[in-house]
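There are structures below to look over.
Please treat every number below as a calculation from the coordinates, not as lab data. Computed from a prediction, not measured in an experiment: that's the story for all the values here. Cβ atoms are built from the backbone, for glycine too; each structure is taken alone.
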Structure P
Amino acid sequence: MKKIWERIIPLSEADRDWDIKFWQAQSPSLRFSSAWKMLGDFYKLRGKKLNANSLRLQRSVENLKQA
């Protein structure tokens, strides 16, 4: 059975404690899939396509030398 989490409070009382408890109660695979879905939504809102190259780490440093 799916567990439903809900909290209704005034915006002035909103803090991150509830969010942290919610996400820590989820499995790592659910957190990862949720983050991936949010990335997809972000790219769709920007009119871009999500692919493997769009999420690569930026490699702007070629070489490091010790002085």
Structure Q
Amino acid sequence: MPSKLPLKTNWHRIKARLKEKYPSLSEADLFFTEGQEEQLLQRLQSKTHKSQQELVLEIEAMLQPSGTR
């Protein structure tokens, strides 16, 4: 499931929303390289104490046209 997230084209928007929702996330936590979705999700999981599935759902919601968070 994580590899299907369209992070590359939307990363700046997703990153800004994640920083807004989780102010304790650092730039290093939010570092993303194409093909490294799993590593990103593992870092986010460690910092937010949410499951990868919960994080994927949050990110998918951030990508909705309505801007649902």
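On percent of Cα pairs over 21 Å apart, which of the structures labelled P, Q is highest? Greatest value across P, Q: structure P. Hey, helix-only ellipticity at 222 nm (-39500 (n - 2.57) for each DSSP H run of 4 or more, over all residues; to 500) derived from one of P, Q reads -17500; which structure? Here the read-out was taken from Q.
Taking mean count of other Cβ atoms within 10 Å over residues 37-44 for each of P, Q, which is largest? Walk me through the numbers on the way to the answer.
On the way: P: 11.6; Q: 17.1.
Evaluating mean count of other Cβ atoms within 10 Å over residues 37-44 on every structure, the highest lands on Q.
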